[in-house]
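Have a look at these structures, which come just after this line.
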Structure I
Amino acid sequence: MNIQNSIIVAIRALQRNKMRTLLTCIGIVIGVASVIIMVGIGNSARIAVREKIHSYGTNAISIASVKKPFTGSDLKDIRRFIPEIQYITPMNYWEYPVKYKSKNITRQIYGVSNEYFIMNNWQLESGNFFTREDMLSFDKVVIIGNSIREELFGDEDPVGKVILINRIPFRVIGILMEKGMALSGRDLDNIILGPSTTLALKLYGTSNFFVIYVSTYYESQIEYVRKSILDLIQRKYSLSDDQMQDYKISTSKELLQMTEQVSGYLTIAFAVVAAISLIVGGIGIMNIMLASVSERTREIGIRMAIGAKNRDILLQFLIEALIISSLGGISGITIGMLVYVFFTSISHQPFIFSLLSVVVSFLFAAFVGIVFGYFPAKKASSLNPIDALRHE
C-alpha cells in the first residue's frame with residue numbers, strides 16, 4: 001500500500017470517530033496555543049521593557065552618593081574633564097505638602113535642570129520647559145506630570161495656575177506627556193519638578209545634591225564615562241576603595257542587559273511549561289491510539305489476511321497520529337494567535353509576530369504525534385493475523 005492510500009484509510013478511520021479525534025486533538029491544541037501565547041507575551045514584555053528603559057534616557061548614567069552630597073563644583077568638574085558627556089543634570093528631592101485651592105497632597109518635589117527632560121526623552125503636553133532666566137533668576141515655577149494634574153486640577157487647565165509647595169507659591173508652566181508606570185510599579189506621572197537653583201534656595205535650604213544624571217553621545221562611551229566619573233571623584237577627594245562604596249552608579253545599558261536576561265529566562269520558562277503541555281497531549285494521543293488498536297484488532301487482521309504488510313499497518317497508524325497532532329497544531333496556532341492579539345490589544349503591549357515560534361510549535365506538535373503514536377502503531381503492526389482475526 002502506498003502513502004496516498006494510507007492517508008486515505010487513516011482519514012476515513014478518523015472520520016468514523018470524530019468526537020474521539022476532536023478530544024484527542026485538544027491536548028495538542030492547548031500545548032501549541034500555550035507555546036504561541038507564552039512566547040508571544042515574553043517577546044512583547046521584552047520589547048515593552050526595552051522601550052520603557054529607553055524612555056528613561058538612552059546612554060544614561062546615574063551617580064548617587066549615599067553619604068557625602070555632591071556640590072556645584074563636582075558638577076562643573078565632571079562636565080569639564082569628561083568631554084564624552086553630552087548632557088548633565090543634578091537632582092534633589094524632598095517631600096513637601098502641596099496645595100491648590102481646597103486640595104491638599106504631599107509629594108516629593110524634584111529639583112533638576114532643563115537637560116533632565118532632554119536626557120529622559122520627556123516631551124510637554126502643554127506649556128513650556130524652564131528657561132535660562134528661570135534657572136538664573138530663581139523663578140518659582142514648576143512642571144507637573146499628568147497624575148498630579150488630575151489629582152489637583154481635574155478638568156481645569158493647570159498652566160499659569162499657582163500652587164503652594166510648603167506654603168510657598170509656585171506657578172505651573174508645563175504639563176509633561178504621560179509616561180505610565182515604571183518597572184518598579186512607581187507612577188512616573190506622579191511628579192512635580194522645579195529648577196534645581198530655585199528649589200535649593202526656596203525649599204531645600206542647600207545647593208548640594210545627592211544624585212547626578214549624565215548622558216553620553218554614544219552607547220559605546222558609557223563604560224568609559226562611568227569609570228572616568230568614579231576616578232575623578234576618587235582623586236578629587238582622595239577616597240579609598242572602601243569609601244568609594246558610598247557612590248552607587250548605574251547605567252541604562254546595565255539595566256537593559258539585566259532585564260533582557262530576566263525576560264529571556266522567563267521566555268524559556270514559558271516555553272518549557274508549554275512544551276510539557278504538548279507532551280501531555282502526546283500521552284493523550286498514545287492512549288487513544290492504543291484504544292483504537294484494541295478496537296480495530298479484527299480489522300487489522302482482515303487487512304493482513306488480504307495482503308497488507310506490517311509496514312503498511314505501521315504507516316497507517318503513524319499517519320493517523322500525525323494527522324491528529326497536525327490538526328491540533330494548526331488549531332493551536334490559530335487559537336494562540338487570537339488570544340495573543342487580544343492580550344496585546346487590552347494590555348497595550350506591542351504585538352510581535354514570531355514565525356520561528358509558529359514553525360517550531362507546529363513541527364514539535366507533529367514530532368510529538370509521531371513519537372507517541374509510534375508505540376501503538378508498532379503494536380498494531382506486530383499483531384498475529386490469525387489471532388487478530390479471532391479477536392472479538
Structure II
Amino acid sequence: MDDDLSFSELLKDISLSVCSDIEIFNDPFVFINKLFSASDIIILDIKMPKMDGVEILRRLAIKKCQAKIILISGFDSSVLHSSSMLANELGLNVVAQVTKPVQAKQIQAIIRDINTEEKGVLKPIKANSSITKYALFSKKDILYAINNDQLILYYQPQIELKTKKLAGLEALVRWNHPEYGIIYPNDFIPLIAKYQLFEELTNKVIRIAIDQEKALKGYGYTIVISINISSCNVTSLTLPETLEELIDNAELEPSMLCFEVTESELMGELIPSMDTLTRMRIKGFKLSIDDFGTGYSSLLQLYRIPFHELKIDQSFIKNLMTSPESKIIVDICITLSHNLGMIVVAEGIEDQATLEELTRMGCDIGQGYHLCKPMDIASILCWIQKKSAEGLIIAVQANSK
C-alpha cells in the first residue's frame with residue numbers, strides 16, 4: 001500500500017522472486033476494505049496524502065487484522081519507530097521497519113524469513129486453552145494454593161557479563177496444581193490482582209525463598225536471591241522488621257536478599273513507600289528498581305529511594321539489535337546507573353548478538369533464556385554444581401557448614 005504507483009511497481013518487482021501472489025494498492029480507502037488473513041504480508045508506507053499510515057494501522061486494528069506488516073518510510077526514523085510501537089500496542093503484527101531508499105535484498109530477506117517461519121513454526125491453537133480453564137479458579141482456590149504449599153519457586157540465574165560469574169538468582173513463582181500441573185504467572189497473577197491477594201502471595205514467596213536460600217547455604221553457596229514485591233508490601237511499615245526477624249531466624253545475612261519493585265508500584269502512596277524501602281536498605285537488604293524506563297517518574301524515583309540496582313525493561317533489550325532508539329535508551333541507562341553507583345541488569349537476553357552488545361556497552365549483569373531458563377530449586381542446584389565444576393561459572397562460596 002503506497003500512493004506512489006512507480007514505487008509500488010518497484011516493490012512488486014523486488015518481491016516476485018520470493019512471493020508470486022502480489023497485489024498493489026494506491027487508494028487507501030480500497031485497501032482498508034479488503035480482508036486480510038494471517039498468512040498475508042502487508043507492506044505499508046507511513047506517509048501518504050489521502051490517509052496516513054497511522055490511520056490505516058488504526059483501521060486495521062479495528063478489523064483485528066492478523067497479517068504480517070512491514071512498515072516503510074523515508075520521512076523520519078523516529079516516526080517509523082513510533083508507528084511500529086503504536087501498531088504493536090494496537091495488537092497488530094509488525095515484523096519489520098524499513099527506511100527509504102529500500103534495498104532489494106533487504107525486502108527479499110524479510111519476506112523469505114516470514115515464509116520460512118510460517119512453514120516451520122506455526123502451531124494449531126488448542127480448543128481448550130489454559131485461559132478458559134484457569135479463569136474458573138475462585139478466591140478460595142487461590143488461598144488454598146497459597147496456604148497448602150502448592151506454590152513453588154523457579155530460579156533464573158543472573159550472570160556477570162564480563163566474568164561469567166553467577167551474580168544471583170531471581171525467584172519466579174509457579175503454581176503446582178494437583179490437576180493441571182505447573183501453571184505459569186500469566187495465568188494466575190490476574191486472579192491474584194482480582195481477589196486482592198498480592199500481600200498473601202508475596203509473603204509466601206518470601207518465606208519459600210528464605211528457606212531455599214538457607215538450603216543453598218547448607219550446600220556451601222551464598223547466592224543473592226531477588227524477589228519481586230508489590231505495592232501493598234512497599235507501603236507496609238512493618239515489612240522491614242518482619243524481614244529482619246525472618247532472616248535472623250534463618251541465620252542468613254540481609255544482603256543475601258534483593259527486593260525488586262517496579263516503578264508503577266511506587267506511584268501510589270509515596271511517603272510510606274519511601275519509609276519502608278529506606279529502612280529495608282538500612283537493615284542491609286538490597287533494592288532493585290525493576291522495568292526501568294516504563295514509568296512516568298523514573299529519574300525522580302532514583303533520586304528519592306536508595307536503590308542499589310537498576311533492571312532495564314526487557315522491551316528495550318529485545319529490540320536492542322534492531323532499534324537505534326532502544327540502543328540509545330539502554331546506553332543512557334547504563335551510563336546513568338554507573339554514575340549513581342548502581343549495578344545494571346539487563347533481562348530478556350534471547351540471543352548471542354544481544355549478549356555481546358550488552359557486554360560491549362558495559363552492562364554488568366544479564367538474565368534471559370539465552371543464558372539460562374528458570375529451573376526449580378533441585379535443578380538450579382545441579383546446574384550451579386555442574387557449571388562450577390566446569391569452571392564456566394564461579395559460584396560465591398560460603399563459609400564452612
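Read-outs throughout are calculated quantities, based only on the coordinates presented, and are distinct from any laboratory measurement. This is a predicted model, so every value here is computed, not measured. Cβ atoms are built from the backbone, for glycine too; each structure is taken alone.
Computing helix-only ellipticity at 222 nm (-39500 (n - 2.57) for each DSSP H run of 4 or more, over all residues; to 500) across structures I, II gives -19000 for structure I. Using mean count of other Cβ atoms within 10 Å over residues 162-169 as the calculated read-out, with 18.6 as its value, let me know the right label among I, II. The structure behind it is II. Each of I, II could give FRET efficiency 1/(1 + (r/R0)^6) of positions 354 and 378 (r between Cβ atoms, R0 = 35 Å, to 0.05), but the derived value 0.75 comes from II.
Taking mean count of other Cβ atoms within 10 Å over residues 186-193 as the criterion, the top-ranked structure out of I, II is I, with the highest value.
Could you figure out which one of I, II the value 0.95 for FRET efficiency 1/(1 + (r/R0)^6) of positions 90 and 314 (r between Cβ atoms, R0 = 35 Å, to 0.05) was computed from? Of the structures listed, the value fits II.
To test your reading of the models, identify which of I, II gives 75, 48, 47 for Cα extents along the principal axes in Å when calculated. Clearly, the read-out refers to II.
Comparison across structures I, II (criterion: relative contact order in percent (Cα under 8 Å, 6 or more apart)) gives the highest value for I.
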